[in-house]
Structure P
Amino acid sequence: MGEATTWWRSDGGGVVLTVRAVPGARRSEVADASGAVLRIRIAAPAVEGKANDELRSFVAGLFGTRRSAVTIVQGDRGRNKVVRVEGVEAPPEELLA
């Protein structure tokens, strides 16, 4: 199942996502889940960590988990990020469609 979708992989205790974050959007939403990168528009500016905070909250909502389960592993200061969601095995079905 995860082999066909390249923007996520299971790591045994959670899921690792390759994300392209686009801050300053009107609302937080998944812009594209069809390529090698999950594009997410973020309804927060890229100032003082606000976009990262909103990204963590938004991803937690997508996966139905708590915000503390979402960690930005790489790319804290850039738009290209690696995000880990602890305690889940796969993205929600609507993201895989």
Structure Q
Amino acid sequence: MGWELPGGALDLGETIHDCVQRECEEELGQPIRIVHLTGVYYHKVHNSHAFIFRAELSSESLILSGEHSAFHYFPIRELGDVQRKRVEDCLAFNGEVVSRKF
């Protein structure tokens, strides 16, 4: 499997905001501050939706979970097509949440 943005599936009774905060704290070892929900994406191959948020880390020090062995910052042009589009949409956020199908 390739590189992915931090995230994961909703737990029972959890909101999307609860989920992104929990997943980022689990995977990055620190709380985040949600700035905006920037996009909602339907992925046909998984029959599921992904919610993309712009968020701020509480510090630059990351502590990875046991699920991960490394992290890396990539130039946008090196991301896969789907990841790149979601990141571009997030960076271009103008106050309207984007909705796309992949």
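Out of P, Q, choose the structure whose coordinates give Cα extents along the principal axes in Å, for residues 14-69 alone equal to 28, 26, 16 when calculated.
Considering all the candidates, the number was obtained from P.
Thinking only about distance in nm of label points 7 Å out along Cα→Cβ at positions 62 and 78, which of P, Q has the largest value?
Between P, Q, the highest calculated value is found for P.
Thinking of P, Q, which structure, once semi-axes √(5λ) of the Cα gyration tensor in Å is computed, gives back 20, 17, 15?
Value 20, 17, 15 for semi-axes √(5λ) of the Cα gyration tensor in Å corresponds to Q out of P, Q.
On mean count of other Cβ atoms within 10 Å over residues 38-45, which of the structures labelled P, Q is highest?
Structure P gives the largest value of mean count of other Cβ atoms within 10 Å over residues 38-45 among P, Q.
P, Q: which one has helix-only ellipticity at 222 nm (-39500 (n - 2.57) for each DSSP H run of 4 or more, over all residues; to 500), as calculated, at -7500?
Q
Here, each number is a calculation from the coordinates, and none is a lab measurement. As the structure is a prediction and not an experimental result, all values here were calculated from the model. Cβ atoms are built from the backbone, for glycine too; each structure is taken alone.
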